[in-house]
Structure P
């Protein structure tokens, strides 16, 4: 989520966050509002009031409305879904904006940052060619978010939680012995917030 800040997000800019009621979306909405962004999010109609309570300024209920027909011009699109959503993000981002993806193909800087060999670099180039074609046509930047451990980021997030700027949303807790049930629940895609595995 802190990648939002890394694309030089500024207060007043517009961001589209997909799957706002999910484990990532619930955090992203609150973090984007903390940065002063105007937040639009997609979710089901049954979760519309829930994501509004997290700070979403506008909700697009995907079971009633196609977000591609609901206007665009976003400064940032936060893609948590991948597949066609990654390519379609460039249809609603404005020229000069940025698409940040957690689920799309790696960006071309990834292999360089990781010091990968030429074979991996070629593979990444091939995997991402459609995204980069869409990016070039839209005149927007593509960033792939790769989770990396960072004590500084964790301290920043902890500070935001301590100050009440962000409230963690826990959907359900499972014991370690219930791991298969937890995975089944996650795969169903109905979790609202985070699913926690209790290890004791």
Structure Q
């Protein structure tokens, strides 16, 4: 099988870090559990300038490398690879974050996982003809049997594959989201994700 895995808040605890970062930078106390929107500018009530500053700080290489792993994620991905499945981590992070993102995966035992930066939200100047950057037209040429994703904003990309099974990582900002259809399933942790995939293979 071919499996798509999002990076932030699927493999690592990005939003938990952002919660502490906005407190440090701007004195705003928004606990992780109160992050109600995938749009972090809205969740943290930031001005455009504050949001830009936060994103610059959050994407520094040393910061990206410090994100905590979501429990069980690397073990499950390695188990899938050992079973012969093809796992691709496809992130909306900017292409400038590729090297530290690749290093994070390697440090967490995920050297065999493919990593791509997908221009999901039209906010990046992508490097053309690189081995790791994808525009949407390139992405749509790929095939996946499963997708692991947390962001409701990304669900629209999966319309290209009507039979794709989407396992939604349960996060505060998707609690109020109505899942698009019967191929979507909310999963509370990586053990549940593992069991769902195992039951259908």
Top of P, Q by mean count of other Cβ atoms within 10 Å over residues 25-32, largest first: P
If Rg and Dmax of the Cα atoms in Å, for residues 105-184 alone is computed and equals 18.8, 49, the structure in P, Q: P
Value -11000, calculated as helix-only ellipticity at 222 nm (-39500 (n - 2.57) for each DSSP H run of 4 or more, over all residues; to 500), assigned to which of P, Q: P
Highest-scoring label, criterion being FRET efficiency 1/(1 + (r/R0)^6) of positions 97 and 169 (r between Cβ atoms, R0 = 25 Å, to 0.05), among P, Q: Q
Which entry (P, Q) yields the derived value 1.4 for distance in nm of label points 7 Å out along Cα→Cβ at positions 65 and 89: Q
Per relative contact order in percent (Cα under 8 Å, 6 or more apart), the highest-valued of structures P, Q: Q
Highest-scoring label, criterion being mean count of other Cβ atoms within 10 Å over residues 17-24, among P, Q: P
Origin of the derived value 8, 35, 40, 15, 1 (P(r) over Cα pairs in 10 Å bins from 0, in percent; candidates P, Q): Q
Among P, Q, which structure scores highest (criterion: Kirkwood radius over Cα pairs in Å, for residues 81-152 alone): Q
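Where a number appears in this text, it was derived from the coordinates with a stated rule and is not lab data. As the structure is a computational prediction, the values presented were derived from the model and not from experiment. Cβ atoms are built from the backbone, for glycine too; each structure is taken alone.
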